Structure formats: structure tokens, C-alpha cells
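Please treat every number below as a calculation from the coordinates, not as lab data. For clarity, every value in this text was computed on a predicted model and none was experimentally measured. Cβ atoms are built from the backbone, for glycine too; each structure is taken alone.
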Structure 1
Amino acid sequence: MNPESIDKDKVISELAGKSSAKSRIDPVLYERYNVKRGLRNEDGTGVLVGLTEVGEVMSYIVDDAERIPVEGRLFYQGIEISDLVSGFYQEKRFGFEETAYLLLFGELPTKSQLEQFNDLLVSCRELPHNFTEDMILKAPSPDIMNKLARSVLALYSYDKNPDSLDIENILRQCVELIARFPVLISHALMAKRHYVDKQSLFLHAPVPEYNTAQNILHMIRPDGQFTDLEARILDLALVLHAEHGGGNNSSFVTHAVASSGSDTYSVIAAAIGSLKGPQHGGASNKAYAMMQELAKNVKNWRNEMEICDYLTRILKKDAFDKTGLIYGIGHAVYTVSDPRTKLLRDYARGLAYESGREEEYELYTLTERLAPEVFRNVKKNDKIVCANVDFYAGFIYTMLGIPPALFTPIFAAARIAGWSAHRIEEIVSGGRIMRPAYKCVQKRRRYIGMEKRELTE
């Protein structure tokens with residue numbers, strides 16, 4: 001056969017059909033063998049696969065063996081997220097660097113400890129010589145998350161000691177990644193804007209006096225300018241996205257890959273790949289796009305009936321992307337409320353009014369209130385759902401002038417703090433490679449020689 005004469009698309013299509021048909025497992029078998037699909041129990045709780053001190057998510061209490069939904073609560077190293085946010089807001093401080101310190105070292109820093117940690121991040125923020133030119137600009141990507149993963153893997157080559165599992169070495173690598181993620185995603189965005197979107201190219205170096213949130217806004221804006229309120233709102237978003245327990249998909253991936261003994265760059269690149277998915281970090285893009293479509297199709301943004309009708313169409317797969325999902329509504333863990341949503345909503349109100357988008361903000365809050373009711377009416381069940389952190393995130397980012405291409409990368413720039421803490425925890429306390437079991441349900445078959453195979457076709 002001449003390889004040049006092959007109809008590649010046709011062959012791939014035919015083989016894909018075979019692969020799809022062969023990969024379909026009878027759903028009955030999952031019940032027969034008591035397989036927890038998605039590593040979730042029948043009541044929706046996650047299968048317990050590990051222990052952590054880094055983060056904790058609470059959404060229910062158990063009373064007389066009955067699982068009772070309650071207001072959601074989130075803890076970083078045992079400290080409730082609302083208390084953490086209230087603390088640095090009341091003292092008029094930025095919070096992400098303090099949060100990263102807490103996640104990595106298990107305690108809140110003193111003033112001098114925080115100053116030292118900030119200085120350490122500043123010293124690590126600069127990328128290796130010619131890295132932007134060689135690794136970002138020369139191979140621009142339409143997707144920033146893919147470029148981020150590639151950049152992280154490339155940093156392995158610039159590390160003089162990339163493979164050592166000594167904790168001091170791993171901590172150095174993690175601190176460098178926490179410091180560099182804002183630069184990596186900002187420069188990747190600039191490359192995309194210029195080479196993919198055909199816009200002017202500009203590159204701003206990070207400013208030593210700026211923190212993470214300030215540097216992101218500085219590096220993605222042509223004039224590098226931002227208001228204090230804008231920086232504080234972005235800082236809040238980074239704090240709220242920094243950690244969410246060991247069971248979320250990307251943190252679990254971090255534990256799983258780290259347990260194999262792999263290097264830090266490979267571990268974090270794998271976590272980035274997980275976060276990119278639309279059912280994980282990519283959900284904020286979907287939620288924002290959905291709300292844009294809702295805003296176009298609902299003539300009166302204050303008319304509850306119109307909003308409910310459109311949400312009903314979404315659930316019935318007759319609107320938006322026709323998946324039947326109201327993005328930003330519902331969560332794998334939270335039921336009554338997501339504490340991150342409440343904080344984002346409350347602190348974003350001022351930004352919405354400052355930006356002249358108060359009507360859009362009210363549309364969001366009204367949709368948040370109506371969606372659970374529509375869900376119950378359409379689905380005909382009593383499942384309790386609430387708006388999750390992704391519901392408001394995209395809206396807030398657009399008010400900050402952040403394009404959708406950067407929504408999930410900013411999530412990554414926050415979650416790298418949590419991933420780092422989980423990586424270190426796995427190396428220190430894990431001790432065994434993760435090796436869950438899969439039940440093979442394929443029947444035994446005899447090997448058939450080539451000539452007999454031809455006869456059976």
C-alpha cells in the first residue's frame with residue numbers, strides 16, 4: 001500500500017467508529033461490580049482515597065445516619081475562608097501571598113515572615129533568559145492553558161536539579177512556579193493576541209513592588225494601569241481559587257502523579273491539563289458565555305418569567321450549547337451554598353457599579369436566585385443546587401478587562417499554591433504509588449491467526 005494514496009480522514013473516521021463501539025461498557029456492569037463511577041458514592045459524596053490537611057470542604061452534617069445539606073464552608077489549613085478574607089480586608093491588605101504561605105506552611109505568617117515570603121516571590125518571578133522569546137513567542141498557542149503546560153514542562157530544562165525529591169528542592173521549584181505563573185500566562189496571552197488574533201504586541205515585565213494580582217493587571221493592559229479596587233477584587237478571586245481540598249480533580253491528579261515519584265514540572269503540567277477541562281477550571285468560560293446568550297435572548301432583564309423560560313430551554317437542551325447544563329449552577333460537593341460564590345458576589349457589587357454594569361450584575365443575582373427553582377421544576381426532583389464560584393467569575397474578570405482566554409489560566413495562577421501544598425504533602429506523607437483497581441469485564445478469547453481472520457471478515 002502506498003501511504004500517500006490513503007484517505008487519512010476516512011480511515012480515521014472508520015477506526016474511530018470501531019474504537020467507540022469497542023469502548024462502550026454496559027452500565028449494568030458498574031452496578032454489578034459495585035464500581036464507584038467518577039469515584040463518587042451513590043449519595044454523591046466522594047470515595048475516600050486519601051488524607052490531607054491542606055484544605056477541607058463541608059456541605060452537610062450527619063444526624064442519626066441522615067445526611068443533611070447545610071451552608072457550604074471552606075477551610076484552608078483549618079482556617080475558614082470567610083475569616084481569612086475578612087481578616088486581610090479589614091486590615092486593608094492583599095491576601096493571595098498570605099494565603100499561599102498558609103497553604104504551604106500550615107500557619108498564618110507574621111508581618112516579617114510575610115515580607116520575607118513576598119521578597120522570595122519577587123526574587124523568583126523573572127523567567128530564565130530568553131524564555132519568553134524561545135518558549136512562548138516562537139510557538140504561540142490559541143489556548144493559554146496548553147501554552148502554560150508546555151512552558152512549565154520547558155522550565156524543567158532550565159532547572160539545574162529538576163528531579164530531586166528533596167523537600168527543600170521541591171519547595172524551591174514550587175515557589176518559583178507560584179511566582180512565575182502570572183508572567184507565563186500574561187506573556188502567553190500577548191503572544192496569542194499578536195500571532196493568532198493579529199493585534200499589536202506588547203510585553204510588560206513584572207514590577208517588583210507589585211503583588212500577584214497587581215502584576216497580572218499590569219502585564220495584560222497596554223498602559224499597565226489599574227485601580228486599587230480592581231487589584232483587590234482580582235486578589236480576592238485568586239484567594240478563593242487557591243485551594244479546594246484534595247478531592248477536586250486537579251489536586252487529585254497532583255497527588256496521583258506525585259505518588260509515582262515524578263518531577264515537579266511533570267506533576268504540575270498534569271494538574272494544568274486537568275484544570276483545563278470544562279467540567280473543572282474551564283467552567284467559568286462556559287458560565288460567562290451562557291449568561292451572554294441569556295442576556296441576548298431575554299428582552300427584559302427584570303422579568304422573572306422570561307429568565308425562567310430561557311433557563312428551562314437550557315435544561316431541556318433547546319438553548320445555548322444544548323447539553324442540558326446550566327453552567328455555574330450546581331456543584332459536586334456544595335448543596336445549599338458555595339461560600340466562594342457569596343464572597344465574590346458581595347465584593348463584586350462595588351466593581352459592577354463602578355464599571356456601569358449594575359444592570360448586568362442584577363441579572364446575574366436574579367438568575368442565581370431563579371435557577372435552582374427552575375432546576376427542581378424541570379428535573380422533578382428535590383436535589384438542592386446552588387451557584388458555584390464559576391457563575392460570577394467570568395463576569396468579574398470581564399469587568400477587570402480580562403479576556404475569556406485568560407479565565408482558566410488565572411484559576412491556575414491561583415491553584416498553583418494549593419497544588420504545591422498537595423505535592424509536598426504527598427511526598428512527605430504518601431509513601432506509596434496510587435494504584436486503584438479496575439475490573440476487567442472483557443471475556444476471554446482465543447488468538448486467531450492472520451489467515452483465519454481474513455476468512456471471518
Structure 2
Amino acid sequence: MSNLKINMNNIEEVAESLNSKSLRVCVIGIGRIGLPTALSFAKSGLQTIGVDINENLVEKINSGKFPLKDEPGYDVIFDNVTKNKKFSATTNISDAVPNSNLIVLSLPTTMDENNIPDYSALRNVATKLAELLSTDSLVIVESTVEPGFIEDEMVSIISKSERLEIEKNFFIGVCPENANPGEILHDFTNLPRLVGGINDNITKIITKIYDFVFSVELVEMPNCKTANAVKLTTNVFRDINIAFVSELSLMFEKLGIDTNKVLEAAKKKYNFQVHYPGAGVGGPCLPINSYQLLNSAKRVGIKLSMIESGRKINEKMPDHVVKLTSDAFKESNKSLQNSDILILGVSYKPNVKDIQLSPAEKIIKKLQNLGTNVHVYDPYFPSENVFGIKVEDNLDDILPKMDAAIIVTSHDDFKKIKISSFAKMKNPILIDTRGIIDPSSAKLEKVIFRGLGRGNS
């Protein structure tokens with residue numbers, strides 16, 4: 001495809017290209033968030049190409065197979081935009097970038113074994129953009145990054161090309177993604193978005209583009225780093241509050257207080273924002289976002305003690321799950337060693353197929369180190385190998401062979417399991433880390449029950 005020259009620093013030209021649907025979009029990184037983003041641009045009528053290094057993913061998309069079965073609504077959009085040839089995918093960034101006016105980056109920001117944020121994917125793409133970017137193009141970073149990363153690193157890398165000069169013939173800004181896996185269509189059509197540009201004009205241009213595509217409230221920020229700071233603040237707020245209720249749940253457990261009942265009553269107060277304890281906090285956002293802020297603080301000589309403490313609490317919760325399991329086995333006078341334990345749910349959150357930083361992995365490894373035989377059931381991974389274990393494909397068949405079950409993820413499917421099914425286990429022990437089982441029902445069925453933060457009911 002040939003590139004229609006558009007000055008992405010000129011709001012009138014951008015507006016005209018949107019109205020005429022002549023603006024060409026390239027989304028780099030078409031995974032969990034990037035693919036719905038690309039489909040949203042294509043749905044608005046803009047010619048969109050997705051770029052990814054995953055050859056299997058690209059092949060799957062181009063053969064008409066939608067890869068995100070746990071994202072309701074986007075399968076229909078995918079079918080429409082691929083049928084209308086508004087969207088396609090490629091592994092060839094060298095063809096896609098020069099022929100696009102708008103480059104959207106939806107790349108993962110991970111962390112290494114020392115919890116240091118890893119921006120290598122963004123840095124590598126920025127190096128490519130320095131070679132490939134057409135003049136007068138606009139780059140929008142949706143990936144969550146530390147405040148200042150855009151201004152200090154992305155601009156510097158792209159500007160290494162002598163032909164590209166920021167604010168003169170290439171432009172950059174951010175619009176951090178704001179969506180929960182499994183609810184992306186709802187969130188993309190309802191939740192406000194933050195917009196920040198390298199200057200005020202670019203901020204307004206990005207607002208114009210995203211208003212055309214998403215039709216949600218767009219909150220203009222003074223610059224890129226402020227927008228990124230807001231995104232991190234909202235996510236880390238959640239991480240800290242989960243740590244707060246998780247730590248409280250440990251105390252309530254000792255006091256014989258049901259944390260669920262405390263929270264249900266507390267949330268009736270107008271200014272209480274409820275969060276729930278659990279086996280730990282996983283996923284591609286909250287843990288990493290906390291370490292991003294901690295990394296930023298370290299760079300400027302500030303200590304963020306609360307965030308640090310919150311992380312330590314959340315990372316210790318798998319240990320507590322194993323302790324609850326050990327206590328239950330002691331009550332049953334059965335040894336943990338050589339016992340068969342079923343992990344119910346390996347996804348880091350309910351009703352999605354995603355195991356990134358899932359607390360289930362830590363629980364499994366700790367139980368295996370104690371000599372247990374760990375089995376896994378998760379309706380989103382039937383017969384697949386996850387964490388070195390083949391996932392069971394039939395819960396009814398596997399439960400009677402187990403000594404214990406641990407609910408790690410609160411998939412809706414698990415809320416439908418009758419307590420009587422758990423009573424059929426060889427040595428019925430049930431550990432509920434998500435507060436979905438009624439302790440009294442478990443007692444009636446003579447199931448040895450431990451609930452995280454449930455007062456040892």
C-alpha cells in the first residue's frame with residue numbers, strides 16, 4: 001500500500017484524513033491489548049495493519065481465526081474488518097511502518113528476575129522506527145512506562161536518525177491503555193483515556209484521533225510523563241489496597257473473623273473502595289507497575305516505603321496458601337508428602353486465559369517442593385501444559401482421585417461446583433483463597449475447610 005502523505009502535526013490535515021478515512025494506521029504489538037486496539041481503529045474505517053514478531057499469531061489472524069476467545073464482542077468486529085479488508089497482520093515491520101501515518105505501540109513492559117522493569121521491546125522498536133519512520137509521522141505509545149521514559153529514551157533513540165527531529169518532522173505522544181482482560185470491549189467503549197503529547201498541539205491531535213475511534217472521555221494531560229504518572233498511580237493504588245486487605249485478612253483469620261463479612265459491610269460506607277484478599281496479585285500490570293514506580297523513585301533518590309511493603313505482602317500470599325493447606329492436612333492426620341492436590345485455576349484473574357505472573361505458579365512450586373503430586377484444572381487451558389503440568393480436562397473425573405483442592409482463581413465455573421463434589425475426594429480438604437465457598441456448607445459435607453481470611457471457620 002502506498003502512503004498518502006499527511007502532516008501529523010497539522011490538526012486540519014489530520015481531521016480531514018479521519019473524515020476521508022485516508023489515515024493509515026500501524027499497530028505494533030497485537031497481543032491481548034494491541035489486537036483489540038488495532039481492531040478498534042479498523043472498525044472506525046481506517047486502514048490498519050498489525051505488526052508482531054509472533055509468526056503463528058500473524059498466520060492465525062490472516063487465516064481468519066480470532067485468537068482471543070475470552071474477549072466477548074471482538075470476534076464479531078474481527079470478522080467484519082478482516083472481511084472488509086480494513087485489517088491485516090504482518091511480521092514485516094519494514095513494510096508496515098513506512099506506509100503508515102500513525103504508529104501505535106502496544107508492546108509488553110515486563111521485568112527481569114530482579115524486579116527491574118524491562119523496556120527492551122520498546123527500545124528495539126524505537127531503533128527500528130529511527131530507520132523506517134516516514135517524516136511527519138506520529139508515534140503514540142500505549143504501553144505503560146515510567147514517567148519520563150518517552151521524553152528521555154524514546155525520543156532520544158528515534159532522533160538518532162539524522163533525518164528525524166522531534167517536533168519538526170516526527171511527533172510522539174501517549175495514550176495509555178485502560179482495559180481489563182476479559183472486558184476490553186466494555187472498557188474501550190466506556191472508560192476515560194489519558195492523552196499526553198510532546199507538546200500541546202500533539203496532545204490535541206491525539207485527542208482528535210482517539211475521539212474519532214473510541215468516543216470516550218479523553219482527559220488531556222500537560223505532557224507524556226504526567227499521563228504515564230496517572231496511569232501508574234491508579235494501578236499501584238489498587239496493588240497497595242489489595243495488600244492492605246490481604247494483611248488484614250491474616251489477622252482476621254487469627255481472630256475468628258470472616259473478612260468477607262467485614263468487607264461487605266465496609267463497602268456500604270460512601271468513601272470505602274472495596275478490594276479483596278487473595279492468593280497473590282498477578283498479571284501484566286499491577287506487580288510491574290509497582291516496580292516501575294519503585295524504579296523511578298530509586299532514580300531520583302526517593303524511597304516509596306508503602307509501595308515496597310505492599311509488594312512484599314502480595315508476594316507472600318502464596319506462602320500463606322501453602323500454610324493453610326498444611327494446617328488442613330494436619331487436621332486430617334494425613335501427610336502432605338505424596339498427597340494429590342488439585343489446583344483450581346491457573347489464570348491470574350477470573351474468566352481469562354492468561355497466566356502472566358499468576359500466583360498459581362508459586363503455589364504449585366512450593367507444594368511440589370514439599371513432595372506433593374500437584375494436578376491442575378482450569379477450563380481455559382483444557383489438556384494444555386501449564387507450569388510443567390498437563391491440565392486435566394474433566395473435573396468430575398479427577399476430583400475423586402484427589403486428597404485436596406485449592407481454589408486459586410475465581411472463575412465463574414468454579415462458583416457452580418457443588419460442595420458435595422468436593423466431599424467425594426479421597427481425603428476431602430478444600431482451600432478457598434477467593435472467598436467463593438460457604439464455610440458452613442463445607443462443614444455440613446464433612447469437608448475440611450480453610451478459607452483465606454475466613455476466621456478458620
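To which of 1, 2 does the computed value 3.0 (distance in nm of label points 7 Å out along Cα→Cβ at positions 72 and 248) belong?
Values: 1: 1.0; 2: 3.0.
It traces back to 2.
Largest in distance in nm of label points 7 Å out along Cα→Cβ at positions 32 and 168 among the labelled structures 1, 2 is structure 1. Upon calculation of distance in nm of label points 7 Å out along Cα→Cβ at positions 56 and 288 from the atomic coordinates, which of the structures 1, 2 produces 2.0? Value 2.0 for distance in nm of label points 7 Å out along Cα→Cβ at positions 56 and 288 corresponds to 2 out of 1, 2. To test your reading of the models, identify which of 1, 2 gives -17000 for helix-only ellipticity at 222 nm (-39500 (n - 2.57) for each DSSP H run of 4 or more, over all residues; to 500) when calculated. Only one of 1, 2 returns -17000 for helix-only ellipticity at 222 nm (-39500 (n - 2.57) for each DSSP H run of 4 or more, over all residues; to 500), namely 1.
Where does the value 15.9 come from, among 1, 2, when mean count of other Cβ atoms within 10 Å over residues 48-55 is the thing being computed?
Working: 1: 15.9; 2: 21.1.
The read-out comes from structure 1.
Comparing relative contact order in percent (Cα under 8 Å, 6 or more apart) across structures 1, 2, which is largest?
Across 1, 2, relative contact order in percent (Cα under 8 Å, 6 or more apart) peaks for 1.
Taking mean count of other Cβ atoms within 10 Å over residues 312-319 from the coordinates of each of 1, 2, which one would give 18.6? Clearly, the read-out refers to 2.
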